[in-house]
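Structures follow.
We did not get these values from a lab; they are worked out from the coordinates using the rules stated. Worth saying up front: this structure is predicted, and the values here are computed from it rather than measured. Cβ atoms are built from the backbone, for glycine too; each structure is taken alone.
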Structure I
């Protein structure tokens with residue numbers, strides 16, 4: 001038996017116990033076969049998330065990892081603050097962990113097997129902490145443990161008192177090499193984990209979920225992993241994909257877009273919440289997968305002393321992407337100028353964050369913000385156009401004659417007129433003498 005959950009442990013079941021003895025203590029005990037690939041994927045997912053604190057993360061299969069954090073202590077408020085943040089983050093991912101710190105990688109790893117989790121920052125206290133560890137912590141084989149037990153060696157302190165030549169001859173040189181690495185008298189090169197260039201992670205749900213809102217808690221764990229990968233690569237994304245796995249139907253795909261590159265898990269989760277607010281599941285969901293690629297460089301934010309326009313721009317981007325998440329990407333657009341004299345064709349839709357195009361030499365006269373589409377016919381009395389009374393001409397005419405090449409030719413003379421209520425109107429007259437209201441200035 002490799003591992004035991006808390007409920008079974010409360011009934012006396014322990015890791016390494018024979019199955020017959022475990023069932024005698026807990027008759028309703030349920031067994032699950034180990035899934036090595038799932039364990040490896042979970043370990044790599046945590047490592048990817050841990051890369052947000054340091055790029056120097058190495059795996060210690062099957063259930064551990066090491067991180068070089070000395071260069072990150074100032075950034076995260078010191079060792080204890082950093083450990084607290086790591087512990088909180090791992091819990092948010094759905095895991096529990098034993099955390100220890102030491103000036104050597106091997107020493108930190110061995111301290112996690114002690115009775116208390118130690119946070120040591122110098123070698124002067126490390127040796128004493130290691131000497132108190134039981135011999136089972138440092139011996140990799142049962143044969144070595146039994147041999148040391150027969151001669152009364154129960155702690156690392158007692159092991160260090162033995163002649164090195166005899167230990168190497170009886171137990172092999174690797175044990176002494178590990179002791180030297182733990183004590184810091186020998187280097188320990190390690191292979192660091194490299195965050196992937198594309199993100200894909202899956203989470204099997206403990207029970208089928210029948211409502212879309214119930215998927216947010218599970219998806220948050222995957223988005224936290226994604227945030228760690230992006231932080232380690234100093235990158236962001238413009239979209240990500242959530243795949244819902246069903247038992248009898250093909251998977252459902254939900255694509256979420258961002259108005260500007262980002263990587264914060266809470267931001268991504270908020271957009272997904274908007275998408276799921278009106279979403280109906282095709283069938284109960286038994287697993288959730290998150291995928292993201294197309295990473296783009298994204299440097300960290302530098303706080304401004306006086307604030308400024310960047311905060312306002314970021315607020316605008318967040319508003320746009322929330323509207324797109326709820327209404328659909330194509331329902332929210334920006335407006336851009338179009339090089340065409342015809343008022344109804346002088347603009348075009350564009351992405352909300354697209355830069356405004358140049359006018360390419362087209363010089364427009366005064367234009368109202370509000371166009372009346374289609375233009376509204378106006379009555380005429382004594383040669384004067386009427387709109388709740390006679391209109392007073394203030395400026396014009398401006399001749400617009402265009403569109404012969406695309407079948408939508410116009411020939412109009414535009415005027416700015418004042419109505420009896422002081423509103424400024426944009427009107428035009430066709431070659432036939434008819435008047436039309438086409439815009440309102442104020």
Structure II
């Protein structure tokens with residue numbers, strides 16, 4: 001049991017990072033794919049004008065989904081950091097308590113959000129940017145998503161724990177199962193049962209539920225390095241406080257992105273209307289093919305950094321960060337070239353509406369200008385999260401969406417109208433990267449001052 005994660009402290013860092021990142025990258029690509037498929041089927045379920053409104057409904061509803069994901073990531077990222085460091089330090093009982101507390105906290109939060117599905121959500125969605133035409137689609141989608149909040153929170157948070165112990169392959173398999181099931185169920189629910197956007201939401205919730213049950217079986221069957229025990233469901237406020245403190249950064253990133261999307265939708269409603277909101281929804285989903293794999297890469301970095309930091313091997317942490325950053329920049333640059341050179345072809349996957357395409361082409365080309373360096377911010381935030389450094393992780397997590405993007409969304413449209421909304425994204429990307437580099441350089445200097453503990457062998 002105690003040896004299942006020991007491989008994180010041995011062997012070639014580059015090969016280890018590749019081994020742990022590849023399953024996460026594949027899983028996140030599939031996640032991005034089924035988000036796009038979700039939108040594709042919804043767009044095809046309605047006529048030309050209604051499809052724009054339906055896509056707008058999904059776009060306006062997305063901040064609520066991100067809030068659920070934020071809760072899940074808070075629990076998952078905070079506990080993953082605790083568990084990976086605990087495994088490195090051979091504190092197995094602490095790792096078990098962290099696992100149990102994630103389950104109990106996830107169930108409680110899921111029930112609270114489930115209760116919200118019975119309320120009138122129209123006033124909230126209106127504040128999120130829903131116009132009169134978009135509102136019915138947004139309400140239909142959100143009610144179902146909130147009804148399945150427990151499955152969303154548990155499947156996302158527990159996958160973080162599985163990755164933290166180094167079992168990236170199983171975490172990938174869970175995501176592949178959920179994504180594949182969602183892709184199959186989408187046309188069945190949307191077309192077969194004629195449920196439109198509500199059918200897309202039902203497919204998502206059901207798929208997440210299957211994944212959550214499979215994860216529970218994984219722990220109950222004793223396949224994990226961290227054994228699940230019902231006695232550990234009892235709240236441990238010391239553990240919960242540590243989870244919340246460390247997970248605050250990733251949580252803030254998700255919540256701040258939700259807040260920013262609300263402001264973006266509001267600005268687009270003023271400067272571009274329903275079509276601009278739909279364009280943003282499509283660009284954001286295409287952008288997820290870049291953003292999600294970068295998150296997958298960070299999944300591979302997290303257990304390596306956390307374990308080796310806990311084991312007193314900072315030189316392995318530094319090497320892993322450098323390799324991950326180089327990979328992130330390379331992938332971001334290649335993705336930028338595709339989206340910048342072929343915007344019309346990509347948008348045409350969803351709609352042939354000439355108004356949408358004419359608005360979308362220049363919007364996408366502006367939107368992706370900061371993409372080559374975007375991954376550096378993700379890598380930096382993940383590093384500090386893995387090290388249990390809550391404050392820098394928090395600052396880097398909120399830097400892009402809140403410190404930089406939100407002011408740009410408010411300021412630039414006043415100067416450049418609709419183009420200013422799109423320009424806010426690359427401006428925020430570049431500023432967040434500069435801040436991340438400052439933090440990373442400072443941390444690197446601190447690492448060089450850490451003495452190697454007696455008995456620890458320095459490895460490459």
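Say we calculate distance in nm of label points 7 Å out along Cα→Cβ at positions 217 and 433 for every structure; which of I, II gives the highest result? Once distance in nm of label points 7 Å out along Cα→Cβ at positions 217 and 433 is tallied for I, II, the winner is I. A value of 14.5 was computed for mean count of other Cβ atoms within 10 Å over residues 89-96; which of I, II is the source structure? Of the options listed, only I reproduces it. Which structure, out of I, II, was log10 I(q)/I(0) by the Debye sum over Cα atoms at q = 0.17 Å⁻¹, for residues 281-408 alone calculated from, if the result is -0.89? Of the structures listed, the value fits II. Looking across I, II, the calculation of mean count of other Cβ atoms within 10 Å over residues 169-176 that yields 19.9 traces back to II.
A value of 0.45 for FRET efficiency 1/(1 + (r/R0)^6) of positions 161 and 289 (r between Cβ atoms, R0 = 25 Å, to 0.05), calculated from one of I, II, originates in structure II. Each of I, II could give FRET efficiency 1/(1 + (r/R0)^6) of positions 9 and 193 (r between Cβ atoms, R0 = 41 Å, to 0.05), but the derived value 0.85 comes from I.
Can you spot which of I, II the value 17.4 was calculated from, given it is mean count of other Cβ atoms within 10 Å over residues 105-112?
Working: I: 22.0; II: 17.4.
Among I, II, the structure yielding 17.4 for mean count of other Cβ atoms within 10 Å over residues 105-112 is II.
Thinking of I, II, which structure, once relative contact order in percent (Cα under 8 Å, 6 or more apart) is computed, gives back 24?
Corresponding structure: II.
Identify the structure, out of I, II, from whose coordinates semi-axes √(5λ) of the Cα gyration tensor in Å was calculated to give 72, 25, 16. Checking each candidate, the match is I. Computing helix-only ellipticity at 222 nm (-39500 (n - 2.57) for each DSSP H run of 4 or more, over all residues; to 500) across structures I, II gives -9500 for structure I.
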